Each structure stands twice: as C-alpha cells, then as structure tokens.
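What follows is a group of structures, each given as structure tokens.
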Structure P
Amino acid sequence: MEGKVTWRQGMSFTGEAASGWRIPIGTSRDHGGHDDGAAPMELMAMGLASCSGMDVISILKKKQQAVTDFEVKFQIERAKDHPKVFTHIVLEYVVTGHSVDPAAVERAVELSTTKYCPGYAMMKQVVPIEVKISVLEA
C-alpha cells in the first residue's frame, strides 16, 4: 500500500491513496486549523468502522439477508494527556431490513472481528473494543 499526504496550508493536507482517491485532512479552528477536513484520528476511527462494515455487509449479502440500511456507529474515548491515544472503542452495528436474521448479523460481525478485518485486528491489540449489535425491521 502506498500513498501520501500533501500540505495545503496551515494544518490542512490532502491525503491521496495509490488508487487516486483523495480526502481532505485538517483540524478545527480551535486547534489551529481551518475546519476544512476530517481530523487524522477521525479518519482512523472511520477506517476501523468502514473496514469492519464492509466485511459485515458483504457477508450479509452472501447470506441473502434483505438489508435496506446499515451503519457502524463508533464512540471513542481518548486519553486526556498527549498523545491522547484511544482508550476505549465502542462499535455499534445497526442493521435495518426485512426479516433480517439476528443470528446471521451476529455471525457476520463475529467473522469480521475475529477473522477478516485487519483494522480491527490491529486496533484490538492496543485498545479495548466493545461491540454492540442492533437489528431493526424496515
């Protein structure tokens, strides 16, 4: 995997992956930024949630579950002192659909968090991750 971040101004960067996709990276005004991009730690959290989320939705599609909406919510606590690392992560998988089997969702999340998601595998080595699952009828 290759990529780069290029400084734009102040505390603003553009991140670019080898695939060519770009994303604005920045920080809030009260941290010296311009409010013009996602903060680096936000990107790490979104990366974790989307990495696992892609596994889960892929598995649910293979299990022919009638999913109409899906999101992975995250709540992250950080240390008060620098470097303000993540100290606790809660991931909530919210699956909405027609007669979605809760056991299928639980198994999909289990496979993601124990076998497939490299983001989860890396993060769980350094911070406790709590998992919650909600299955809602559309």
Structure Q
Amino acid sequence: MLRVVSAALIGLVFGIGIVVSGMANPAKVLNFFDVFGTWDPSLMLVMASALVVTFVGYRFVLKRQAPAFDRTFHLPTKRNLDVPLIAGSALFGIGWGIAGFCPGGAIPALGSGELSPLIFVAAMIGGILGANGLRAAFARRRVLA
C-alpha cells in the first residue's frame, strides 16, 4: 500500500512541476523549437533543473541498499544503442516538436479540459499498443523461421 501511495505522491509532485514550469502548455514547448521566431529559452532552464535534481538524487538514493518500498532498484541493464532505441527516440522528438506534448506534459494537461491533450494521449496509447503488437509479431516470425 505504501508503494502505491508513494508512487501517487511522486506522480503528483511531478505533475505539479510540469504545470508550474509551463511544460503542460504545448505553445510554450513549440516556442522553444521556434529558434528564428518566438523563441522561448525557458525550457532549457526546466531541463537543466531536472538534470541537476536527477544527478544529485541518483547519487543520494543509490547509496542505499534498497529502495524504501521495494527489495531492489529496477535500473536499466541494456547498454547498447540499437534500432528500436534510436527509432523510438527520433519518433519521440519528432512527435514532441509537432504536437508540443510529451507524455510528462500531456497527462497533467488532461485536467485542462481541452481536446488536444486527450487526442495526444489516445494516439500515444495507440502507438504503444501498435509497437507492442509489432514487436510480438516480429518475435513470432523469428520463432517460426
């Protein structure tokens, strides 16, 4: 139960941070990418702040034997760059540049009552399901070959 409560509180703090920083507003994000127009460099400050918090936080937290509400840390073990990672990163960046939303900004923006974050989240869920379906189809194809 404490795991669920702590995850909800962490999500709430993250969502509040996204809203306060303006990252739930796609116009603010798109203005960051408009270098020759209405450029808004504040996204760099948000990203730099997130990097500093993450850098310090990981060093502090990973000194512990285990997380507070789990037996082990669940850290990525994959170290190589492969096609799915590069393609996924490119699609993420392209989608962010076109829509002005990333998952972290779109989910808190659902509370705005506007249609655009709802469309984005629905498309994101469709993309996740489609990617999982493709991955499963390719895995089955490899087994049959």
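Rule-based calculations on the coordinates, nothing more; no lab input. What you see is a predicted model; the values in this text were computed from it and never measured. Cβ atoms are built from the backbone, for glycine too; each structure is taken alone.
General observations
- Here FRET efficiency 1/(1 + (r/R0)^6) of positions 78 and 110 (r between Cβ atoms, R0 = 30 Å, to 0.05) was derived from just one of the structures P, Q, and that gives 0.45; the source is Q.
- Parent structure of the calculated result 0.75, given that FRET efficiency 1/(1 + (r/R0)^6) of positions 38 and 118 (r between Cβ atoms, R0 = 25 Å, to 0.05) is the read-out and P, Q the choices: P
- When distance in nm of label points 7 Å out along Cα→Cβ at positions 86 and 102 is computed for each of P, Q, the one that comes out at 2.1 is Q.
- Distance in nm of label points 7 Å out along Cα→Cβ at positions 46 and 126 from the coordinates reads 2.0; which among P, Q: P
- Structure responsible for 50, 35, 29, with Cα extents along the principal axes in Å calculated and labels P, Q on offer: P
- Origin of the derived value -9000 (helix-only ellipticity at 222 nm (-39500 (n - 2.57) for each DSSP H run of 4 or more, over all residues; to 500); candidates P, Q): P
- Which entry (P, Q) yields the derived value 29 for relative contact order in percent (Cα under 8 Å, 6 or more apart): Q
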